[in-house]
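Values quoted throughout were computed directly from the atomic coordinates according to the rules given, and no laboratory measurement underlies them. Since this is a predicted model, take the numbers as computed values, not measurements. Cβ atoms are built from the backbone, for glycine too; each structure is taken alone.
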Structure I
Amino acid sequence: MQTKHVVLAGLAMLAASTMATAGQSQASGTVIGKVQYDGTPPQMKPIEITRDASCAILYKNALPPLAEDVVTGPGHSLQNVVVYVSAGAPDDEAPSTPAVFTQKGCRFIPHVLALHANQELIVKNEDGATIHNVHPMPKLNREWNATASAEAPILKEKFAHAEMIPVKCTYHPWMHATFAVLKNSRYAVTGRPGTFRLANLPPGTYTITAWHEVYGDQSKEVTISGNETKTLNFVFKVRP
């Protein structure tokens, strides 16, 4: 009888140990923060969209859009900054959901598109008869230059290697953007508040990088020890 109790106690301890180990393996942390600027940012000027009649008519009763090289928000926030885990996280499989890049109003939307290496990229032309072309200029990936018109409004492509790729439209020189091709799923692009959130980080030490098309990049390290939230902020020095 005593032996039976010892065996049962041992099994209970083993089960408790297994559950604790499982709990530890499922632990994950989150890094949150804000990207701000210090200084006086340049004043973004209206795009000279009237140089193309088919584009100008789209803004017949509206003000032309502003350039998006440097976009700021409240509290000195900085938009269009790609914040991502650049070291410490394993490469992920590309998601099955495609990334979508749109040509609308003679602009590229979004201005900065973050996507996963080998993720399908769909490019749409929503400007009707206005012809655009999409010309990514990579250093590590294959360069291509494709036209999207009303007859062929959708393009499909992939990038095999992680890198920041400038994109332009040859027909409309004010149209430019960036493809931020990344090797794992831990990334975010800041919006108007300048905030970001990187979730599902297992215990470990990570390098977090913030990249901006004008002001370059900066990196910081953070250590996640369990189910916790760490705050990491970035400040870019700017000039008029």
Structure II
Amino acid sequence: MADFPYRCALIIGAGPGISASLARRLSKIGLQVGLAARDVEKLRPLAEETSAAVFAVDASQPEQVAKLFLDMERQAAEPDIVIYNASSRVAGPLSSVDPAAVEKAIAITTFGAFLAAQQAAKRMEPKGRGAIFFTGASAGMKGFAQSAAFAMGKFGLRGLAQSAARELGPKGIHVAHFNIDGGVRSPRRPDPSDQPDSTLDPDAIAQTYIDVLTQPRSAWSHEIDLRPWTERF
């Protein structure tokens, strides 16, 4: 895509589903792609398919996130798109859920997003351009029972996105939060035969990210809701 405004994307928290669809679509239109996750072995087939660089990272650790961006620059290019997909769920009653597990979940879902955004902003601000996208969930809009950790993490992520958009948007950096408000289709979660398209197609989600990346800055979106058409409001 000759007129696409970006050249290099870093996807943090990469894996199957949304990240894989994004990597394929970005690669197809000519972008250099970097994939970062705790378990890099699971990324090898996708990396081969998309010619992506692969990096191991614990997104909740400041020094590892800083190193990730340096490694990306050395092995590929400086990313002008950063997409944060990492998150962690801990389910259980408030009275008995493990506090250490909750702390770690919030560190991955929210603090890691801050670390990634900070590294991205340091590089994008001097150039006056770039995009930072955050992948949210229904839990960032409403907290469900026995899911306090995920709700806190995703609510925090949404707040970070809003703050970053207001700070960085006027500097030429497009910040957007995507509320993935429904189940994402996968081989383990196919649509029921009697309810086609009752889950979100990851390829369709990825296309929405691409569409937002091409928006003119006179009409930027900062928050997008994506949900299956069968949802009852």
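List of remarks:
- Structure responsible for 30, with relative contact order in percent (Cα under 8 Å, 6 or more apart) calculated and labels I, II on offer: I
- Which of I, II yields -11500 [helix-only ellipticity at 222 nm (-39500 (n - 2.57) for each DSSP H run of 4 or more, over all residues; to 500), calculated]: II
- At a computed 26, 21, 19 (semi-axes √(5λ) of the Cα gyration tensor in Å), which of I, II: II
- Among candidates I, II, the computation of distance in nm of label points 7 Å out along Cα→Cβ at positions 126 and 142 that gave 4.6 used structure II.
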